[in-house]
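Pasting the structures in now, so scroll down.
What follows is calculated from the coordinates using simple rules that are stated; it is not laboratory data. What you see is a predicted model; the values in this text were computed from it and never measured. Cβ atoms are built from the backbone, for glycine too; each structure is taken alone.
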Structure P
């Protein structure tokens, strides 16, 4: 009797997704990468904000809890600027050269709400804002690039079907924290 190893094939994460027009521009600008490895398609470019361990299945109760986290987020739109390209031994990504405080705050808020719901981050996960352009074997590098910038206006819950290069949106929430109201009579 033959047995096939069962591997985790589902990944859930919260992300910020660039507008599709910008994502296509980024993917086209990274076309040089085709000769070196496997580029990420424009419709899968994103900035991971919080990620869970890979899974064998996706329980509806977990999706419901994650949707509850997304619904509880109160954050303003975030201006993102990625002005460096960095390559590790396995991937190439765009990164910001400066810390983006609202991005860090959003990550902490997602983590706080997930912890309160009993949802753990991926083992050994450390938040490092980046947008992966593709995967390859190569030498590390870090270089300035023409800035890629946009204002993130929604948080997205993504279900990545591993090995199938497919992302499914399970929910999205506007980043539109209420502006403080002035009290003219107080």
Structure Q
């Protein structure tokens, strides 16, 4: 079954669908820092602020339904404004098809156009598919936060990864190993 997936910047008419997708991935309890999406009004305010600033926030849609997202939120501290924090998620049935990579590459291009030269993220140590994707795109392991996440009584380490964007917006590719 072939389906058309569009990757577009977040828009007002996609906010409710984005919220539903975020909530679905949060409730899996294994990928994100949230266990459920923030309240919809809080999400609307956050996304409208991002849209007004031009923050890199892309969504993957199928028939106007958000099935994935990737964003890079700039760090607000004056000495770190060249950096942003990447977040990404896909609904379960859309994983393993190369969509995450396409979404991430387009978002990284948008981050470079936005003026960022460094992108960082954290990922749970046991999220092997995500770790492989991040390495493939060019992220390098920069450290490990031990017992950083506690879900349902189980601790998880977070792997800290970073990517430096060259002047042309391409990743400065380095091969990192999990410490």
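Given a value of -9000 for helix-only ellipticity at 222 nm (-39500 (n - 2.57) for each DSSP H run of 4 or more, over all residues; to 500), calculated from one of P, Q, which structure does it belong to?
Source structure: Q.
Tell me which of P, Q gives 3.3 when you compute distance in nm of label points 7 Å out along Cα→Cβ at positions 97 and 113.
Of the options listed, only P reproduces it.
Of the structures labelled P, Q, one was used to calculate Rg and Dmax of the Cα atoms in Å, giving 15.8, 48. Name it.
Label of the originating structure: Q.
Suppose you compute P(r) over Cα pairs in 10 Å bins from 0, in percent, for residues 57-128 alone for every structure in P, Q: which one lands on 16, 38, 33, 14?
P
So FRET efficiency 1/(1 + (r/R0)^6) of positions 105 and 137 (r between Cβ atoms, R0 = 25 Å, to 0.05), computed for just one structure, reads 0.10; which one of P, Q is that?
For FRET efficiency 1/(1 + (r/R0)^6) of positions 105 and 137 (r between Cβ atoms, R0 = 25 Å, to 0.05), the value 0.10 is produced by structure P.
To which of P, Q does the computed value 33 (relative contact order in percent (Cα under 8 Å, 6 or more apart)) belong?
Clearly, the read-out refers to P.
Taking FRET efficiency 1/(1 + (r/R0)^6) of positions 25 and 121 (r between Cβ atoms, R0 = 30 Å, to 0.05) as the criterion, which structure among P, Q has the greatest value?
That would be structure Q.
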